[in-house]
1. Tell me which structure, out of P, Q, R, gives 2.5 once distance in nm of label points 7 Å out along Cα→Cβ at positions 76 and 92 is calculated.
2. Work out which structure the value 0.10 belongs to, where FRET efficiency 1/(1 + (r/R0)^6) of positions 36 and 132 (r between Cβ atoms, R0 = 25 Å, to 0.05) was derived from one of P, Q, R.
3. Which structure, out of P, Q, R, was helix-only ellipticity at 222 nm (-39500 (n - 2.57) for each DSSP H run of 4 or more, over all residues; to 500) calculated from, if the result is -9500?
4. Comparing structures P, Q, R by relative contact order in percent (Cα under 8 Å, 6 or more apart), which one has the largest value?
5. Using the calculated result 1.09 for Rg/Rh (Cα atoms, Kirkwood Rh), pick out the matching structure from P, Q, R.
Structure P
Amino acid sequence: MNKLALVIALSTLAAAAHAAPETFAIDPAHTAPRFEYSHFGYSNQLHRFDKTSGTIVIDRAAKTGSVEVNIDAKSVNTGFALFNEHIQGEDFFNTATYPTITFKSTKVKFKKDKPVAVDGVLTIKGVTRPVTLTLTSFQAMPNPMLKKDAIGANAVARIKRSDFNMGKYAPSVSDDVTLSIAVEAIKE
């Protein structure tokens, strides 16, 4: 092997080692997708999903990444079992037919070495729409309890219920919904 080929090979290996993507598994105990909407103008209601899984891949040096989140729609938690059943019905989440809500990224946007937004597609009730999750915070550091590298973020987006065939009672019950996801993930 000539010297030029050896230099190119070593440079390629060094670049690959320097900018290696890291894969993190979403921690279901510390991840909480929530949604908030106005209820007849009386108050803003805030509910959550209790079961979430997925994977986050990030390469801060190369400023790339991917996110895949799977939410068990049957785990919706309003604080009242009867209301949980109501919004799992056909007019809303229709969990008998569509038990899973998914978000799959198409692009992760960075400012310096931190992600600040994730473009992707959100699928609810069999309908897929583009959505941008804006990160209001991001942290990467070793988890002090698990002694493993971890990441965490808070993300927010606004959607319309009617875009996902869930517009019953709109506009009395707000068509605008704020989605927020508090997520933590542990390096695999």
Structure Q
Amino acid sequence: MDTPTADVSCRVAWIDDAPAIARLQLRARARDYASLLPAEVLEVDEAAAEAAWQQALARPADARVRVLVALERNRVVGFAITSPATDPDTDPVVDGELMELTVDPDERGRGHGSRLVQAAVDTLAADRFTRAVLWAVAADDALRGFLTSAGWAPDTAHRELDLDGSGRTTVKQVRLHTAIGDS
């Protein structure tokens, strides 16, 4: 007897996914960062976000920039962005970056994040990177705990981002890393 399986997957994002990715990103940021950032920083026009995503998906800045989506049936429930690492102390030939990992807040704990991280690491390994890095908000214990349980570890890098250029809206981040591919 066959047991039913969930209809879930990950794949490379299509331009048609731009509206769903934009909505998901705005909703997740509003919920995840409401206690960290002023409301005006989180207020982004949905049409502008959708247009930005369409542009990014149509013409990535580098051939190794990939957007992956997690699907439940045909609904986008998460996304990840991979690229060569850009930090001055990294080597963009061997260091890849998981630039963003976002799962719909209402869909967390259902395996979508794990599938996205695995798909992102597989994508980075296929692009011949041997180490992956990710910047996480220092106060995001849930994300850091999730990644640590998946084999990622903090390194000594940290930074403070000035989100509005005024110095009034900053966020502290720590960098996590993991070995991938043939090291």
Structure R
Amino acid sequence: MRAAEIKRGNVIEHNGGTWQVRSVERSSPTGRGGNTTYRLQLYGVPGGQKLDLSLRAEDDLVEVDLRRRPVSFSYRDDDGFVFMDDENYAQYLLGVELVGELAGYVSEGLQGCQVMLRDDAPLGLSLPQQVVLEVIETAPELKGASATKRAKPARVATGIEIQVPEYIVNGELVRISTETGEFLGRA
């Protein structure tokens, strides 16, 4: 696989380790003859150590052969997050370090997830592109506010803070992008 084909969530081998791609940033030079570069933010699987890697578009990467199983979130305990296989009801325990920053999007009954397995050991988690969460704490709506789009901070049920439009109030369900953490609309 070439660096230009890499996507968020892919698992690759690099320098003898297994890494999950958490973000891909593409930069194209403005001058002629420059090569497009890709900055990858990688997290070690397992372990969660962070690595930033810059590659050119034609650089080769080795994708790890993983099995992906459809799962739903069951519950969280002291050891981590427990997901249940949608087909055979097997349970997979993913440690907090393995879930990482995605933990802020995992809520009760979340479906559409995938656990990545290598030799039946969970190595990573893939979430749906968007999730619905309840706003539990935000400033009240300003009456007579201007028509300009202004954002205010809001805390959702999982504890993360996002920016929402002024008209969102406590108790509302909102759609949030799991890739960018941005407000997408009311649910």
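1. The read-out was computed on structure Q.
2. This value belongs to structure R.
3. Computing helix-only ellipticity at 222 nm (-39500 (n - 2.57) for each DSSP H run of 4 or more, over all residues; to 500) on every structure in P, Q, R gives -9500 only for Q.
4. P
5. P
We did not get these values from a lab; they are worked out from the coordinates using the rules stated. Not measured: the values here are computed from a predicted model. Cβ atoms are built from the backbone, for glycine too; each structure is taken alone.
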